[in-house]
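Novice: The structures come next, written out as structure tokens.
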Structure 1
Amino acid sequence: MSDPPTSSEALAAEWKPYIETCIEAFGPERGMFESNFPVDIGSCDYDVLWNAFKVLTKGASAAEKTALYSGTATKIYRLDL
């Protein structure tokens, strides 16, 4: 087993092909970023994870970012925010 990524950029680089494939296949309106913390603490730090998401969405539009970070979850879980 390899060591966990030490930076957001390294994690984003590892995940990029998978994240891009999912977004291309389903669109940001059917995707959402999430975490499994504190269970996943052994894989990377919480701030590394969320900053990796930011790196991955650097070129996304404001609407796409809203969908991935909150909009899809708000809709799917019927949250009245």
Structure 2
Amino acid sequence: MPRIEYEPKLDFKDVLLRPKRSTLKSRADVDLVRDYVFRNSKKQYSGIPVIASNMDTVGTFEMAQALCPHKVFTAIHKHYT
């Protein structure tokens, strides 16, 4: 049975990012690593919630190997071999 969602959805034009004061002294002090516990499986993930695009020059195995030590995901291009 299809699920009908009635909640409002947001698009890029609906979201505005505003600068905010911070107590950090340097951009080097920023920690992008986040910890997640998945709702249904209770498995945990610790990493940077960024995904490299699946474009043909970005979504490659070489890019995945380069980003893996930094805990960043890579979406592999569908025609990449």
Structure 3
Amino acid sequence: MENGDVLIVSKLDRLGRNAMDVRKTVEQLAASGIRVHCLALGGVDLTSPAGKMTMQVISAVTVFEKDLLIERTHAGIARPRASG
């Protein structure tokens, strides 16, 4: 791909393994002048200001979900220990 091209993906998970990987991929493409549109997000251009904000919100939610999973796992391990 080259400067001025547009990459259209059906879903964000087509761009990377996790939210951080997707963000890095979009940033690398944007640095090369390639715009990225995601159909699952209404065709938003992820390299535009609105698209960047969307990516930040998705990243924040991903971190939140990961933290909740860790918290629940720790609570699930602690409960049997406490009851002996």
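Just so it is clear, none of the values below were taken in a lab; they were calculated from the coordinates. No experiment lies behind these values; they were computed from the predicted model shown. Cβ atoms are built from the backbone, for glycine too; each structure is taken alone.
Novice: Please state which of the structures 1, 2, 3 yields -14500 when helix-only ellipticity at 222 nm (-39500 (n - 2.57) for each DSSP H run of 4 or more, over all residues; to 500) is computed from it.
Specialist: Going label by label, the one that fits is 1.
Novice: Matching task: 16.2 is the computed value of mean count of other Cβ atoms within 10 Å over residues 6-13. Pick the structure from 1, 2, 3.
Specialist: Computing mean count of other Cβ atoms within 10 Å over residues 6-13 on every structure in 1, 2, 3 gives 16.2 only for 1.
Novice: OK, next. Of the structures labelled 1, 2, 3, one was used to calculate P(r) over Cα pairs in 5 Å bins from 0, in percent, giving 3, 15, 22, 24, 19, 12, 4, 1, 0. Name it.
Specialist: Checking each candidate, the match is 1.
Novice: Taking relative contact order in percent (Cα under 8 Å, 6 or more apart) for each of 1, 2, 3, which is largest?
Specialist: Largest value of relative contact order in percent (Cα under 8 Å, 6 or more apart): 1.
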